[in-house]
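Please treat every number below as a calculation from the coordinates, not as lab data. Source: prediction; values computed, not measured. Cβ atoms are built from the backbone, for glycine too; each structure is taken alone.
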Structure I
Amino acid sequence: MPIKILLIATSHSRMGEGDRKTGLWLEEFAVPYYIFKDAGAILTLASPKGGEIPLDPKSESIIASSSTIKRFQKDTDGLNYLNHSTPISGLKAEDFDLVFLLGGHGAMWDFPDDEQLKKLLEEFDRQNKLIGSVCHGAAALLHVEGISGDPLLKGRQITAFSNNEEQIWGLTKLVPFMLESELSSLGGFYNKSHDFVSNIVVDGNLITGQNPASSKEVAKKLLLCLKENSRRGEATLRLN
């Protein structure tokens, strides 16, 4: 059976009420997109509003460019895929093997207070399915509750875009909150590595990446953990 993966991206295109554009950070989509497709996965792209996913212009620039970004920018099917996301409402965790929360600063505005997204992630957790996030995608976890009713992140190891990385970008006064600080305030054990260097944290069914450079490692770790979970399940069935 092919792996079924749910990718969730932001629908928000501007930094608050200003004119500065934001959205999905392309690297955080393009890198996992090819890793998952090469693994034969069936991908579903969803967003709070559905439809076209806004891209942060800076993530398409020459400065941010890489071989994968250049490949994607010439990929007609991939670009078209970003224009037709499914609304989160109506989606069920039982239809997927894992969920991956994509970042970009847009997620800071529409992920935290989206009730449909919150309920969906709580379903994934109750079913003990893998929940992955990269960079600002972790903002979706801020109001998610665990089975106990406590914040899902309470006592959990996690990483996301750091306060220092936000400061280097010069966006501390534009973002609605500092993600590292919010995650820590919920009782999460925030883990930080060097700025803009890949860093991932695994805590049970939660796999998180610090920044765009972590996209590759998070995607590969999700696939590896899914494979390991499947093997354990098969071994249990044989024992029974």
Structure II
Amino acid sequence: MAIFERYIGVDYSGAGLPTSRRSGLRVFLGTPATVPAQVRPNAQGWNWTRRELAAWLDVELRRTIPTIVGIDHGFSFPATYWSQHKLVTWDDFLDDFVHHWPTADRDVESLRAGNPRSGQASDLRLCEQWTAAAKSVFLFDVQGAVAMSTHAGLPWLRALRRAQIGVHFWPFDGWAVPSGATVVAEIYPSLFRRRFPRMPGDGPDEHDARSICAWLRERDQSGFLTSYFEPRLSGADRQAALLEGWILGVM
């Protein structure tokens, strides 16, 4: 039985300023009755800016419609980073990150040189170790890297969280999703994009966002999505993942 009434897939881009319109920012929305369709920021069909996307999500997630949003960037950093900087909760992490990486107002590149909150490109979260292709959130400047999008996107997650609109940020607010909740989760379209054919006119970013939305919709409609909220983790790994975050779909 399906538990959500809307599915939103976001392919993210960390390039440029938060007010720059980026072709790499793509959003698709579907419902149980409708297949994923692209959402544009305005009638002119221009590309999104990160600031516009955050504002749109803030509005959409306030609606009392159980919704799941899958976003293609890291939601947290490896345990080594947490230990080094003596962080305790995800909110601590987000506050500390935004202090050193104010990317809601500046571009990522301008903050990289000498930043005291940088990490090693070889450091992987547990969820990344469980996949064949996921890259470190500290690995910049290579094809398929998520470091730029992660460093650009985290302040907007914090803004949504501080808005107190009742969103369940998975798994930081708990592995189990309350009935009727709206959920925001990290997702990695490389896990399943080949299952969904590229539609005419879709570039790679559209394909990824469409695939995220389609996968969430398909898994929920088939009754299997809830199983992904409870990955098979040992006690110690489970505790680590509550800090590092987890990629929905990695079991």
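Of the structures labelled I, II, which one yields 48, 44, 35 when Cα extents along the principal axes in Å is computed from its coordinates? Write out the running numbers ahead of the final one.
Working: I: 59, 42, 35; II: 48, 44, 35.
Traced to structure II.
Can you say which of I, II returns 20 when relative contact order in percent (Cα under 8 Å, 6 or more apart) is computed? All intermediate terms of the calculation are to be shown ahead of the outcome.
Details: I: 20; II: 29.
Source structure for this number: I.
Which of the displayed structures (I, II) returns the greatest value of distance in nm of label points 7 Å out along Cα→Cβ at positions 153 and 177 on calculation?
Evaluating distance in nm of label points 7 Å out along Cα→Cβ at positions 153 and 177 on every structure, the highest lands on II.
So FRET efficiency 1/(1 + (r/R0)^6) of positions 1 and 129 (r between Cβ atoms, R0 = 25 Å, to 0.05), computed for just one structure, reads 0.15; which one of I, II is that?
II
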